[in-house]
Every structure is written in C-alpha cells, then in structure tokens.
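Asks: Following are the structures in question.
Each reported figure results from applying straightforward, stated rules to the coordinates on display, with no laboratory input. Predicted model only: the values in this text are computed from it and were never measured. Cβ atoms are built from the backbone, for glycine too; each structure is taken alone.
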Structure 1
Amino acid sequence: MIQPLRYWLRLAVLLSLLCPLLLNSLRAMAQETGNVEALKESVLTLNRDLLILEEELLYPASTQVAVYVSMDLGTFFNLDAIKLEIDGQLVASELYSDKQTKALFRGGVQRLYVGNLKTGEHEISAFFTGRGPQKDYKRGAKLVISKAQDPVVLELRIVDSTAQLQPEFTIKQWQM
C-alpha cells in the first residue's frame, strides 16, 4: 500500500512541474498561431494589391478593352465555344463545359478578354458555336467601335428569340 502512494505522489509532483511548462509552450504556440494568421492575412492583402497594380500597369484605363459573355434562357442554344477577333486577329477563344454554360444560364457573366487597344476604329468579331434543339449553330456577330481615351467594355450576348424560335447573337458596348 505504501508503494502505490509513493507512485501517486511522484506522479503528482511530476505533473505539477510539467504543467506550467506545458501551459507556457501552449501559450507560445497559440501566440505563434496568431502571428502566423496575421502574417497570412497581410500576405493576402499584399497579393491583392499587387494584382491590382499589375492590372493597372498592364492595362491602363486609356487603352483598356474588356469583353464579357452573358446568356439569357438557353432554350434554343447550348454554347460549346466562342472565338473573339479584334481587327481580324484572334485574341481569345474558349471551350465551354456543361458546368460553365449552366452558370451562364443562371445569370453568370464571364470575363473573356482584357487587353489594350490604340485609339481609333476597331472591328470586333465574335464567333459562336453550339447546339440547338433542331440543329448545330455556327454564328457570328460584328461591331465596329471607335476607341477614345476611355476604357471600352463590351458584352457578347446570347439571347433566345421566342419570336423566331432561335438564338440571337449580339455585341453590346457599355457606356463608362
């Protein structure tokens, strides 16, 4: 009976010595975790600022052109691909998965292209490939824009025409 009492007494003394050490190390680890989280937050903020600065340097507002894609309904057309040309040169092309087209049907808007254009007139052409209920479609839309010092924002719109029972493809220029 004396042996187990010594054992428990030693264990109690050992725990009383180790507990403050363990608590101090846990506090230090918690403080380091807080420091790491603060460091992660500052790295994310810095990364965001660098991306914004990079975009401002690469695409100044005076020469910037941005092209977005949107769809409405999707009863008469299921999008497969888009090719975008500016002044006869291919600048962007995209193949669409079912997941991406469903996102566009739900009201999503995709940024297809961001680039630079000189001031003056430019021809924007978009070519749409997809499937309809009766046949496959290969259609295009064209718009001539006059680029000034302001940025240009264009929207490639795919809209169902219930009057004609087929899709309509347009390019719309947004006013900034």
Structure 2
Amino acid sequence: MMNKISGYKPIPVRTWVLTFEGTLPDVSSLESIQLVRWENPSAEGYLELFKAVGSDWGWTGRLLKSTEELTEILNSANNEVWLFQVGKQVAGFFELVRSVNDTEIVYLGLTPEWIGKGHGQKLIQASIFVAGQNGRKVWLHTCERDHASALQAYQKAGFKIEKETVSLEYYPE
C-alpha cells in the first residue's frame, strides 16, 4: 500500500526498461551543441531545471525527496548531471547514475521551448555517448506518461525494450 502524499495520487503507469545495444554515437558532428557537466548543483537550482523539463510529463521522482536527500543524491560520487546547451542557452539536461556494472540515464529531457526543433535525438545521442564512456551497459526507463514519441525516439537511437511493467506511480493531482 502506498502512503498518501499531499498533492499527489498514485496511478497505474506502463513503464519500459530499455537497454542500449548500438555502438557509441559520434557526437563531434553535433553543431552548436555543448555538453557541460554540472558539478554539485544546488537542490534549488537543479529542481528549477527539473521542473522546467519534466512538469509537462508529471516528473515527481526528485520533487518527492527532501532537500537533504536530493543534495545527497546530487553530490554522490556516482551521480552526474549534464547540461545540454544550444549555443549558450540551456536547452535541457540528462542525469546519470553510474554503478559497477552499468550506467542508468535517470532523467533526460528538453525544456518546452526546445521541443520539436530537432534536438531530441541530439540529446539522446549525447547522453548515450557520455553514459557509455566506461564501457558498461547503458539503460533507461520511460513510461506512457512521457512525451508521446519518447519510446520511439529511444528505439531509433539504438535502445531495445528489455522489460515492460505496470506499477503505481505518484503524479500531481
């Protein structure tokens, strides 16, 4: 049984776990794109970008953490936050969690003003390139509540569905 969280309700959500099965992309051709590692972001600064990218898709995973919990996650040795910049503007981000055996792309997305401008595949390719640098398995999950073309975009980039589940997840009421 899930706990009641004010402002949120648990709903059944179909989720896919995907594993990258291609070769690492060549990101040298991503013109005007810059990847900048965001070292030790503040919880407040991180949440501002997290909300800008994820609010339309109901992202709550980081919103349900206390400031202390989130700060600990963001500053842990195995966590990396990368800013995806077009020119000098932050257009989105991705967050990685590295372990001994694999690297998970935990969050990935563009801010609303950059969606639909051809940057989605560039962001995915960039995240795969960075995540795969240690030679370990790269994986992520997406769900039916994400952007309508998210699953297809990941598959186009070389991800294969490993597993599909339905579980209760918290979404804003």
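Asks: Here Rg/Rh (Cα atoms, Kirkwood Rh) has been calculated and equals 1.44, so which of 1, 2 was it run on?
Replies: 1
Asks: Among the shown structures 1, 2, from which was the value -13500 of helix-only ellipticity at 222 nm (-39500 (n - 2.57) for each DSSP H run of 4 or more, over all residues; to 500) calculated?
Replies: Checking each candidate, the match is 1.
Asks: Comparing structures 1, 2 by relative contact order in percent (Cα under 8 Å, 6 or more apart), which one has the largest value?
Replies: 2
Asks: With mean count of other Cβ atoms within 10 Å over residues 85-92 coming out at 16.0, pick the structure among 1, 2 it was computed from.
Replies: 2
Asks: Just checking, which of 1, 2 has the largest value of distance in nm of label points 7 Å out along Cα→Cβ at positions 53 and 77?
Replies: 1
Asks: State the single structure among 1, 2 that was used to calculate mean count of other Cβ atoms within 10 Å over residues 21-28, giving 12.4.
Replies: Among 1, 2, the structure yielding 12.4 for mean count of other Cβ atoms within 10 Å over residues 21-28 is 2.
Asks: Oh, and also: Where does the value 0.55 come from, among 1, 2, when FRET efficiency 1/(1 + (r/R0)^6) of positions 69 and 101 (r between Cβ atoms, R0 = 25 Å, to 0.05) is the thing being computed?
Replies: Answer for the origin of the read-out: 2.
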